[in-house]
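Please treat every number below as a calculation from the coordinates, not as lab data. In this text the structure is predicted, and so the values were computed from the model without any measurement. Cβ atoms are built from the backbone, for glycine too; each structure is taken alone.
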Structure 1
Amino acid sequence: MPAPETATDLQIGDVAERTGLSLKTIRHYEEVGLLPESRRSPGGFRLYGEPAVRRLLLIMQMKPLGFSLEEMADIIALRERLASPRLSERTRAGVVEQLAAYQALADEKLADLRRRVDSAERFARELQQPLA
């Protein structure tokens, strides 16, 4: 395998190891646009920087809440727009409002997930009890 181009470049296997995602999943996220297209080494290997790893870790945080790929892409785009120093105050306010709506949705999804976990834990405890 060729060496990465720079000290910060990671090959897809290294990214998979750091994130716990499969190579197939990383490639899929790239294909659907959640992850920008990777650079390539002279030998054709995918190369990713730290921003790609951070984005994958963010996607992994959204996944258990059941966000769709489109919602994830929108959230990522909104967060990136918010980080832009050239954003007008009016546009910034709109982006913040959209992110607040996603925050409320995440809170709802998290509450539902907690209810489901509580139910699963009750069931697991019930299995430990002998039948009467």
Structure 2
Amino acid sequence: MRIGELARRSGVSERSLRYYEAQGLLRAERTPGGHRDYGEWAVDRVVRIQMLYAAGLNSKKIAQLLPCMRDADGRPNEIATPKLVRELTAQRDRIDHMITDLIRSREVLDEVIDTASESSTAGPASLTRRR
């Protein structure tokens, strides 16, 4: 498939796809006319790249990680080094802490919303009395 189709199917801009290729995250064959040509595998690869970026990994770390991820046949292309596993574990722990913090923030916001809702349903007089 051409770059435009991959962009449409993956929801990622053509510019991002070119960046991924420049960073070694994505590869394309070239047609005789010089156009990029991607296989079906590229859609899943781009989705994985997007998920890893969303998890806070940079392109260098993603480039190290992608060869260790399972392909369609269920087998990784390469074995991850112990160092990479430690780094990825640290990234997962960082994400877990972020999730915990976000849950706490949501709980605080829920309390504020409940308080604000109680105040607003009581009418303007209740706001004056509370001060």
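Quick notes
- Which of 1, 2 leads on relative contact order in percent (Cα under 8 Å, 6 or more apart), largest value: 1
- Answer label among 1, 2 for the case where FRET efficiency 1/(1 + (r/R0)^6) of positions 35 and 91 (r between Cβ atoms, R0 = 25 Å, to 0.05), calculated from the coordinates, equals 0.10: 2
- Comparison of 1, 2 - label where distance in nm of label points 7 Å out along Cα→Cβ at positions 51 and 83 is highest: 2
- Label whose coordinates, when distance in nm of label points 7 Å out along Cα→Cβ at positions 67 and 115 is calculated, return 5.5 (choices 1, 2): 2
- Sorting 1, 2 by distance in nm of label points 7 Å out along Cα→Cβ at positions 11 and 99 from high to low puts 1 first, with the largest value.
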